[in-house]
1. Which of I, II yields 33, 24, 18 for semi-axes √(5λ) of the Cα gyration tensor in Å, as computed?
2. With Cα extents along the principal axes in Å, for residues 158-221 alone derived from the coordinates and found to be 56, 22, 18, which of I, II does the value describe?
Structure I
Amino acid sequence: MNRCRLLFVLIAALLAAPFTAPPAHAQGEGSALDQADALYDQSRFQEAADLLAEAIRTGRVSSDDLNRARELRARALVKAGRRIEAKEAFKSVLRSDPRYRPDPIVVPPDEMDVFQTALEEFQAEQVEAGRRVPASLGLFYGFGQAVNQDIVDLASPAGVPQADDFEATPEFGYSVRFPLSPRWSVDFGVSRLRAETADNLDPAFNEHAEYVSTATPIVATMVWNWLQQRQWRVNAMGGVGFMQSEATITFLHDHLGRLIPVQIVGKATGPYLQGGFEGELLVSPRFAITGNVLGRYANSGELDWERPDFFVYQGVSDSRLGDRAVDFSGFSAHVGVRAYIGY
């Protein structure tokens, strides 16, 4: 009978075990953050900071709650007057999650001030370590292909001596670059492309014509930091945008025995695509000499002329203006400078 009673007690204890409260130590393991939150609300800031420091050190805070605990500890340290320790606590949150920002509706101004100091120091450390590239302004100068075959064909129709290929003038432009993450940036750039040629008729002849093609690409480019050392970087880049284009033809027109200068202009806006590689040599942490090599698609599409049925050379059927495009597609190379203006 005694054995039956003992067995019954053991079975009852086993069945009741899931419903009994856990021991005091287990209760504390999952509630350190809640306890610290309550202490903060009671203005017991030093106790809250010490409790969280010990809980983080001993692993009593889950990985999901770790940054919340670090944030609350930093806030409690501010309120306790330990601002330097609070700044370092905020930086520990940023090292875990660089995108972290406190909610200014919840976090008081004095705590936000300490966080801003921590953020500035953290970002400066990231720049110094080369793990994050700040915002920058760039200027560049170089050369690129300027085939413009449609316009060359216009300057060399049957019966007119073959024109020389377009001669490209130097390209130049500027860009503004913003960081998106430690290795990704977005670059917004504007550049100027220009090339010119002329037919091979005698310049004294009233149908001699000169041709100029110009384009202004406006491009958004994604930049990925491929290789990086303390004093140099290599970036891969690819961009898309649009190109405002213009072709200008200038010649002397015989009007009632008088030669009158005439200029005809065709305009269009077309797509612009580019991709390639960029190198940066850091002369200082805030200044770099740059160079890039790019392939590009830069075709205006059909130009809009006031009179697309006009013939540049009288009596030459294939000198009609219509169905022409400005085209700077090909390769380009530039050198330049870049000044870092971010944090």
Structure II
Amino acid sequence: MDSLSGKNILITGGCGTIGSQLVRQTLDKNPSVIRVLDIDEEGLFNLKRSIGADRSVRYLQGDVRDRDRVELAMENIDVVFHAAALKHVSLSEYNPFESIKTNVQGTQNVIRAAIENGVNSLVTISTDKSSNPISVMGATKLLGERLTIAANTYKGSQDTKFSCVRFGNVLGSSGSVIPIFKQQIQTGGPVTVTDPNMTRFVMPIRDAVKLVIQSHSRATGGEVFVLKMPTVQVKTIAEAMISHHAPKVGFDKNDISTEIVGTRPGERAHEKLISEDEVSSAYDVGDMYVILPQIDMPGYDSVTDSAGDSIQAAYTSDDPEPMSQDEFIELMQSSDV
């Protein structure tokens, strides 16, 4: 039987790119109920319209910053996927405390409600920017990870399993370069590139969410699961987008120019999914890596020996062979981006 079958599930941030796909994929697992908690009224309305009149889905408007609202949403819940977050790097640089309120205090509200309601498991959705962070957003997401993992040590008599999943960019997500480049191509360009030599981890939404659900099934509590993802240079994304989309909107690819605009606040040239400091606790378990707790937790001596093969170096987006333009176009086409 699937680990989500018959369960009561809460998805915070359920109208976002990852959250809404989590709703759709968990629906296929025959849960008893899915509660979608989101602050976005229009997003809830549109999600309900797109899914249809499925009686197992409940649409709850509310903010994870509101502890009382989170407590009500968590009642009788078995499994939590915590995807609610402020995710825009440059906006967080200029509005740091807003990111703290959602990504840190909001995460603690979700954790506390999970403990008080005896939830079976909670998975916090994190980002590559949390590994050795240089941005406000990355730092708040790292704190969200640490809060989640540490909850395993103070949950008292509850059996709740707290774990995290960390991954990079999902194709076509809100604020990513793909919808921005597409819009720029539709208006004749130029396509604005921050740094052509930047590299990023990329993955289709459906694949990322599939692995999030797999991580939930594997978790024993305390792990940070790291999805293995292909990498691509930003210049390759721009070239592929121009080649693929320009003819669709009436332009020759040679008509669309690119403009180098420089890096934005909080950006780095290459992303990290596992930092140098995390290597000693990281293991290869096949389709993903797992970082075991770096704090003392009962029961992890034996897990360390059987988790998988240890890794020898940091996992960064400039290490693997990046995708070619043709490979990236194929990935876009298979992802309906």
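What follows draws every value from the coordinates through simple rules; no lab data is involved. Owing to the predicted nature of the structure, the values given are computational and were not obtained by experimental measurement.
1. II
2. Label of the originating structure: II.
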